[in-house]
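Just so it is clear, none of the values below were taken in a lab; they were calculated from the coordinates. Quick caveat, the model's predicted, so the values are computed rather than measured.
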Structure I
Amino acid sequence: MGDVIRTSRQLSQVLRAHRKMKGITQKIAGEGVGLLPKTISALEQHSAGSTLESLFRLLSALNLELVIQERAVTRQSDGPEW
């Protein structure tokens, strides 16, 4: 099963966790997909300046994919996401 991500902060945390779980440095992750370590750091630190292109390159480097699906019904008491 995958991770449920509903905010950009959650996405940043999950990307970093997956990279570290695989034992890959930011430098190594970026080498095969043309990203600099500072770009990966920005994605992992919730940078507003990150691009979708960089996101998809990092997903590729980590052998991950993005899946879009309808949200499960949640209780209103879950609080705001933004």
Structure II
Amino acid sequence: MTDERIDELLRFKTKDFTDCPVLTEEQLKEFKPRYANLLPLDSDVLEWLKRSSEDGDYPWKANALLRNAMTAALTPPTP
């Protein structure tokens, strides 16, 4: 993690959120966790993702690689 990111996180811990609205239980139920689905990966694949990614952004890199493969699979071939 970069020094800038660490500083950002430390500043966040002391941020004043008193002006933010309080969400109701009903509103909170509408939120869906970003990582609701866990995808088992082979250890060598995970290690490659980690090594080839910067600042621990390998989950986003994995998502981008899968999105590219999905898009390619869904795109009809050009004649």
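Assign the value 19.0, 59, calculated as Rg and Dmax of the Cα atoms in Å, to the correct structure from I, II. Matching structure: II.
To which of I, II does the computed value -13500 (helix-only ellipticity at 222 nm (-39500 (n - 2.57) for each DSSP H run of 4 or more, over all residues; to 500)) belong? This value belongs to structure I.
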